[in-house]
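Structures for review follow.
Values quoted throughout were computed directly from the atomic coordinates according to the rules given, and no laboratory measurement underlies them. Keep in mind that this is a model prediction, so the values were computed, not measured.
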Structure 1
């Protein structure tokens, strides 16, 4: 995670909050298990709409 923080230049708290906010659950069709997934494009769209 520190590599990402170095590249984008934000705090660890900010990065964790962003990931938590924009992570949703989906059903994996190959294993039929619910898994978390982060979607940067959905996060960007929500930000742009605000």
Structure 2
């Protein structure tokens, strides 16, 4: 059960995305949004980045 939760967390977006409230939209767009969110988070944490 723990591995299933970890897998779900790895595929879930890290930020809310208004406009994707339906289950079908979440299944279709969730993994893509997760990649975009994690990339954005990594860029924001990058060393030497002002802000």
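When helix-only ellipticity at 222 nm (-39500 (n - 2.57) for each DSSP H run of 4 or more, over all residues; to 500) is calculated, the result is -15000; to which of the structures 1, 2 does this value belong?
For helix-only ellipticity at 222 nm (-39500 (n - 2.57) for each DSSP H run of 4 or more, over all residues; to 500), the value -15000 is produced by structure 1.
Which one of 1, 2 has relative contact order in percent (Cα under 8 Å, 6 or more apart), as calculated from the coordinates, equal to 24? It traces back to 1.
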